[in-house]
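Structures are listed in the sections that come next.
Every number here is computed from the coordinates shown, using simple stated rules; none is lab data. Note that the coordinates shown come from a computational prediction; the quantities given were computed from them, not determined experimentally. Cβ atoms are built from the backbone, for glycine too; each structure is taken alone.
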Structure I
Amino acid sequence: MCSEDPNRFGVYLCLYTGLRLGELCALKWSDVDFDNALLKVSHTMARVKNTDTKSTPKTKILISSPKTKSSERLIPLPSVLLETMKAHRTASEDGYILTSTSHYIEPKNYYVKYKRWLGECGLADYNFHALRHTFATRCIERGFDPKSLSEILGHADVNITLNRYVHPSMDSKRRQMESLMAL
């Protein structure tokens with residue numbers, strides 16, 4: 001999945017950070033602090049209705065701040081992801097991560113590519129947001145504290161993280177129950 005195509009790298013990035021699709025599409029290389037291993041999430045991208053009546057297109061791409069203050073965040077990058085990002089980095093700080101150029105790929109077009117990649121890999125037809133849920137579930141299974149995870153995901157309330165994003169497997173529940181035997 002993480003080939004020379006910088007577009008495919010986006011799926012890998014989401015599985016390690018829990019980014020939303022609009023956040024991923026708006027990411028630029030200038031949002032990565034390689035020295036401190038941090039990813040700054042301060043923008044999101046969406047196609048919105050064009051309210052300018054003098055303009056021909058009915059919609060336009062809007063790159064703006066996330067909807068909530070908690071969605072603006074710094075995500076610590078694990079070393080394996082940081083090294084992969086260094087390998088994909090372009091010379092231009094102003095370039096978008098997904099294209100490695102000054103031109104973006106909009107969320108709808110990226111979603112179409114994502115669906116095609118799922119088919120090519122013989123995977124089930126999951127929506128893109130499932131990557132975010134997968135990230136959250138994997139983090140909890142590996143012992144993340146819920147508050148840290150909530151902040152990494154950009155949630156205002158830890159209950160959103162636990163009630164909507166974490167989906168423990170039966171194996172995880174079984175391990176938890178077996179841990180009672182150690183008491």
Structure II
Amino acid sequence: MYCFVGLGNPGGEYSGTRHNLGFDVVDHLAVRLRTAFKPGRGSFNYAVSSFHTNEIVLVKPTTYMNNSGEAVLDIRNRYDVPLERFLIICDDFQLPIGQLRLRAGGSDGGHNGLYSVIYHLKSNSFPRLRCGIASEHTPADKSLMAAYVLAPFSAAERRLADDMIARAGEASLAFVVHGLEKAMSQFNTKPISQ
């Protein structure tokens with residue numbers, strides 16, 4: 001079993017914002033895998049499907065971004081998924097929009113959702129897929145970053161974001177079928193359009 005957790009904020013007011021890319025990716029995967037989300041028995045919504053004989057659980061925490069780790073820990077305890085079969089999917093303001101970075105582990109990189117996951121799991125040794133959101137509109141003043149990540153993409157950015165969401169879905173499935181190293185070598189490159 002694999003568990004793909006998209007990080008984001010629940011509620012219509014956050015839909016389509018830069019910070020909800022994790023939700024967008026697992027929503028895309030739910031369509032691709034012909035499944036639908038339903039409420040879990042904890043602070044999350046989930047959908048179950050399979051791909052190449054592997055069961056996949058898609059998860060959207062309902063805890064809001066800064067407490068994402070509570071839902072991830074709950075999921076881990078319920079499904080007993082080893083950390084190396086988790087994939088945490090989130091936005092990254094340090095990567096240009098359209099670029100993906102798949103990693104086996106590491107720091108939170110200033111992302112509050114990842115910080116919460118690391119804190120609750122008491123480990124940073126889990127795969128994560130970061131989706132770039134940086135653009136010419138990214139504020140140099142970090143105190144303005146919250147407003148930036150909670151804003152929707154511009155029309156030009158939306159096209160790049162939609163392409164990136166589809167590629168992130170492919171990277172997630174490549175992780176299942178081919179393993180992390182091969183998926184990293186295939187998807188940790190700049191998209192052709194940049």
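Key figures for this structure:
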quantity: Among I, II, structure where FRET efficiency 1/(1 + (r/R0)^6) of positions 80 and 136 (r between Cβ atoms, R0 = 35 Å, to 0.05) as derived comes to 1.00; calculated: I
quantity: Ranking I, II by mean count of other Cβ atoms within 10 Å over residues 8-15, the structure that comes out highest; calculated: I
quantity: FRET efficiency 1/(1 + (r/R0)^6) of positions 88 and 160 (r between Cβ atoms, R0 = 30 Å, to 0.05) - structure with the largest value, from I, II; calculated: II
quantity: Parent structure of the calculated result 3.2, given that distance in nm of label points 7 Å out along Cα→Cβ at positions 16 and 64 is the read-out and I, II the choices; calculated: I
quantity: Which of I, II yields 1.13 [Cα Rg over 2.2 N^0.38 Å, for residues 24-103 alone, calculated]; calculated: II
quantity: Entry that produces 0.45 once FRET efficiency 1/(1 + (r/R0)^6) of positions 32 and 56 (r between Cβ atoms, R0 = 35 Å, to 0.05) is calculated, selected from I, II; calculated: I
quantity: Which of I, II yields 41, 32, 30 [Cα extents along the principal axes in Å, calculated]; calculated: II
quantity: Comparison of I, II - label where FRET efficiency 1/(1 + (r/R0)^6) of positions 72 and 112 (r between Cβ atoms, R0 = 30 Å, to 0.05) is highest; calculated: II
